[in-house]
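The structures considered in this document are given below.
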Structure I
Amino acid sequence: MGTMANFRLRDDGTVEPWLTLDRHMTILRALWEHRPESRFPEITVPVLLIPADGEGNGWAAERKAATSRAVAKLKRGRSVAIAGDHDLHAQYPERVASILEDAFLEGFWS
């Protein structure tokens, strides 16, 4: 259903994209070229990363390395990985809640 927000419903019941192909490609290029990691040192608030460890999917080592780089560049960063593949808050709500609660009780966001 969320995908439909990318389209406009015509009077005849058909749909057309909101963005022209050129505008769509401009946005995609900007997303591809943007390097969020370069902005991490500017973030002054605490950041808690909860990545899926995704063992066995071929990206686990790179994800761990990227998470370590992010935490190192953040002024106040922390990472707690959870075994899973996606939507960890939906797959493991109790575990995610526990991680958030622990960070709060430890004063991470103070």
Structure II
Amino acid sequence: MKKLSIIIVNYNVCYFLEQTLISVKKALTGIDGEVWIVDNNSADNSVEMVKEKFPEFNLIENKVNYGFSKANNQAIRQANGEYILLLNPDTVVEEKTFEKCISFSG
């Protein structure tokens, strides 16, 4: 079991998603975590960007837009973390954010 699972639902925000994933990757340094990106049938090359730049992350490619809740639930069912964090694809996290969250939780 991982310590932290981060789930990000994406729909046509490739640029913002890339910035989010860069920050998430840095913030996961030293943490046993995993990242799940659920793409809701984006037409802006988001899927290709994730595959090329972040192959270590888990990607679910929906062929239709299932919406935010269903997409989160798809990843939650597969996530392995003791803790699960739902993160929007336009969020940039600081490098110690996840470390602080995990230590606060006990």
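Read the figures in this text as sums done on the coordinates, not as results from a lab. Owing to the predicted nature of the structure, the values given are computational and were not obtained by experimental measurement. Cβ atoms are built from the backbone, for glycine too; each structure is taken alone.
Can you say which of I, II returns 4.8 when distance in nm of label points 7 Å out along Cα→Cβ at positions 11 and 91 is computed?
I
Here's another thing I want to ask about it. Tell me which structure, out of I, II, gives 3.0 once distance in nm of label points 7 Å out along Cα→Cβ at positions 59 and 75 is calculated.
The value was obtained from structure I.
Please compute Cα Rg over 2.2 N^0.38 Å for structures I, II and give me the label with the greatest value.
I
Looking just at relative contact order in percent (Cα under 8 Å, 6 or more apart), which of the labels I, II belongs to the structure with the highest value?
Biggest value here belongs to II.
Suppose you compute mean count of other Cβ atoms within 10 Å over residues 19-26 for every structure in I, II: which one lands on 17.8?
Of the structures listed, the value fits II.
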